[in-house]
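The following blocks contain the structures, represented as structure tokens.
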Structure P
Amino acid sequence: MPLEFGVWRIDGGLKPVDFSPLDIESRLEDILDANIGIASPNWLVIGRQVRTDHGLFIDMLAIDGDANLVVLELKRDKTYRDIIAQVLDYGSWVRDLTDDRIAQIFDEYQKRWHKDHALISIDEAFKKKFGISMPDEMNSSHELVVVAANLDASTERIVRYLADEYGVRINAVFFQVFQDDGREYLGRAWLRDPAEVTAGLSEVIKTGEWNGEYYVSFGYDHEVVRDGLKRGYLVAGGGLWYSKTLEMLKPGDRIWVNVPGSGYVGVGEVTQEMQPVDKFMVAGEGGKNLPIATVSSAAASLRPSTDDPDKTDYLVGVNWLKTVDPKQAIREKGFFGNQNSVARPRSLKWDHTVERLKTRFGIR
């Protein structure tokens with residue numbers, strides 16, 4: 001069914017907050033350009049009104065933490081069926097964009113839309129946004145996102161059909177404006193869980209069989225990574241978008257762990273499910289269990305649940321089978337990478353990555 005949501009004010013009695021379409025679709029492009037984080041914290045805008053080779057214009061083009069492209073198309077006055085056809089057409093164009101063309105699009109975007117800012121390279125912008133160097137391979141995949149105030153039932157069926165039957169990375173995000181006592185509030189909701197779209201979690205995607213091996217991203221500084229390899233844990237946090245996928249890991253699961261920008265540092269088996277850092281226990285002297293933050297300065301630097309539950313750092317216990325120091329991390333061209341903390345990939349690239357890592361780590 002089409003997504004619908006409402007807002008009620010509950011102080012002084014239950015009172016609905018009025019929804020108003022206003023000119024939200026004409027304003028959204030400016031809003032998203034100013035802060036794309038309201039849609040996804042893992043996107044960087046690199047283009048706006050991007051002209052394709054077919055004479056059409058993509059409303060917005062972004063890049064994610066894996067250097068994959070994200071096409072954002074605003075509905076505005078288009079019909080629902082037209083926007084689906086259009087976003088698929090854009091996808092057919094962006095899949096062939098080369099690294100130099102993507103860099104050129106970013107340069108044009110800065111000159112036209114942010115001329116008051118100093119011109120920087122896409123590599124600099126990527127590192128500033130994500131804290132890691134640009135991967136060797138850009139645009140190995142892409143995502144299509146329809147941005148609208150609402151979606152009709154038939155278009156929702158089409159989006160789900162393309163995703164479920166053909167594995168198309170397509171989604172829709174809804175923004176609505178609510179008014180109360182002269183103030184405006186912007187509400188957001190996704191048609192499909194964005195983590196499932198990017199991490200390949202949907203059980204019905206038929207692009208391949210999962211090999212049973214989990215991909216894990218350990219996106220912290222090397223001091224924390226080294227401590228995790230020494231004491232038997234991995235960590236994710238800084239927002240529910242990053243920590244949510246840790247829930248997938250259960251004791252006994254095999255994981256291959258990648259440090260973004262460096263390479264793969266270990267393979268292990270999960271021993272403990274995710275817990276906030278302030279509740280994660282490790283064996284101390286004499287075999288007594290102690291909070292990890294009391295025995296590890298690296299763990300003590302992480303964010304406990306008492307600060308902000310949404311930004312808490314969560315730990316998962318790991319029995320490491322093989323590890324290497326982050327400075328000797330294993331990295332090869334063609335290796336799988338993903339912006340999510342945990343993923344169940346169904347791609348040939350992941351199968352290739354696991355087989356190569358088994359060889360490099362000496363794992364049968």
Structure Q
Amino acid sequence: MILIAAFTILHVLFYLRLAYSWRQIPSAASKDSLTPFSVIIPVRNEEVNVGRILERLAAQDYPSKLFEVIVVDDFSEDQTATIVNRLKDTLEVNIRLVQLLDENTQGKKHALTAAIKAAQHEIILTTDADCWFGEKWIKSYNDAFEETTNMVAGPVAIQGVKFFARLQQVEFAGLMGFGAVTISKENPSMCSGANLGFRKKAFEAVGGYENNLFTPSGDDEFLLFNIMREFPNSTEFLKSEKAIVNTSAHKKMSSFINQRTRWTSKWKYNKNWRVRLSAILFFLDYLIFFGALIGSFFELFEYDVIIIIVALRFFSMFAFVAPINKFLKGKNTFLPLLIFQIIYPLHVLFMGMNSIFGSYTWKGRKYR
């Protein structure tokens with residue numbers, strides 16, 4: 001009971017501290033000067049989505065002469081390249097198609113590396129083909145990048161109307177908020193390559209992805225760790241609604257588990273001891289909480305004590321997640337978060353074990 005109480009106190013203080021820190025992250029101020037950008041979109045079998053993302057970029061409220069779009073094709077087996085070639089001649093934006101040719105250098109990190117080498121501008125923006133955003137997306141990054149800025153991480157929102165999508169919204173809002181706070185505190189944990197900006201010279205200075213080039217996932221977070229370590233106080237989180245990048249929620253549980261397995265599997269490659277310690281403590285927190293719930297059914301603990309613990313954990317998490325979900329244009333937070341709080345212990349335990357012993361499929365390729 002002492003152990004359960006200790007972890008409950010830590011849990012509550014942790015989320016209240018996150019809630020306070022989120023509110024302290026400043027918003028970027030608008031500026032008049034304009035910076036050129038290279039926008040990179042790695043693709044593999046994205047014939048359904050690639051047209052939409054290119055049209056969104058063509059509709060940006062930003063001078064088309066000040067940004068280029070590089071679509072890098074990672075051995076697509078569909079009509080992705082054909083669609084890009086057709087649209088680059090019809091849309092009023094500078095679109096280039098780069099195709100990987102050596103099958104020994106395939107995967108997202110090789111694709112990004114090839115595109116960065118081909119980029120004409122110093123500041124790189126990355127997103128994914130299955131995403132969409134507003135017309136001020138590039139302008140928001142222009143406002144965020146100063147002369148001393150080497151990297152900017154942007155917000156990503158999960159969109160969907162069904163209740164399963166709402167559960168994913170609140171879960172990802174918490175993950176994104178945690179990443180935002182830790183970046184602002186110079187103790188990074190995560191970011192998303194679906195909405196990321198960095199200087200080409202910083203990418204080259206840390207060796208790009210050379211230390212984890214053949215690790216399937218983690219192109220975003222490993223680069224974040226390396227740049228923040230090499231260039232302290234030069235990375236920030238872009239807290240702007242104009243910068244939000246949207247992506248669709250998973251419709252099937254199987255695809256959701258597959259994605260989360262891919263995400264969690266990269267922690268075993270992470271050399272940052274703080275991140276590893278956080279992951280272990282996070283796992284233990286939910287393991288102990290789940291044990292307390294099971295114990296209450298066998299009358300090892302008083303029901304009223306367990307109810308108090310559940311309430312404290314929920315409302316501390318709600319204080320953190322609710323304002324972030326609102327910022328991301330998510331729907332009502334209370335009920336989805338309440339349901340998710342009930343199933344989350346099993347979710348964390350399952351994903352933790354599956355990331356070690358399981359496998360996943362990504363873009364038609366299977367990984368372990």
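One of P, Q was used to calculate FRET efficiency 1/(1 + (r/R0)^6) of positions 13 and 229 (r between Cβ atoms, R0 = 30 Å, to 0.05), giving 0.00; which?
So the calculation was done on P.
If mean count of other Cβ atoms within 10 Å over residues 85-92 is calculated from each of P, Q, which structure is the one that comes out at 12.8?
Q
Using distance in nm of label points 7 Å out along Cα→Cβ at positions 93 and 141, single out the structure from P, Q with the greatest value.
P
Also, I was wondering about something else. Computing FRET efficiency 1/(1 + (r/R0)^6) of positions 69 and 181 (r between Cβ atoms, R0 = 30 Å, to 0.05) for each of P, Q, which one ends up highest?
Q
When you work out mean count of other Cβ atoms within 10 Å over residues 149-156 for each of the structures P, Q, which one comes out largest?
Answer by largest value of mean count of other Cβ atoms within 10 Å over residues 149-156: Q.
Say we calculate relative contact order in percent (Cα under 8 Å, 6 or more apart) for every structure; which of P, Q gives the highest result? Write out the running numbers ahead of the final one.
Details: P: 15; Q: 22.
Comparing P, Q by relative contact order in percent (Cα under 8 Å, 6 or more apart), the maximum is at Q.
Sticking with this one: For the read-out helix-only ellipticity at 222 nm (-39500 (n - 2.57) for each DSSP H run of 4 or more, over all residues; to 500), a value of -8500 was computed from one structure; give its label from P, Q.
Derived from the structure labelled P.
Read-outs: derived from the displayed coordinates by stated rules, not from any lab. Please read these numbers as outputs of a predicted model, since none were measured by experiment. Cβ atoms are built from the backbone, for glycine too; each structure is taken alone.
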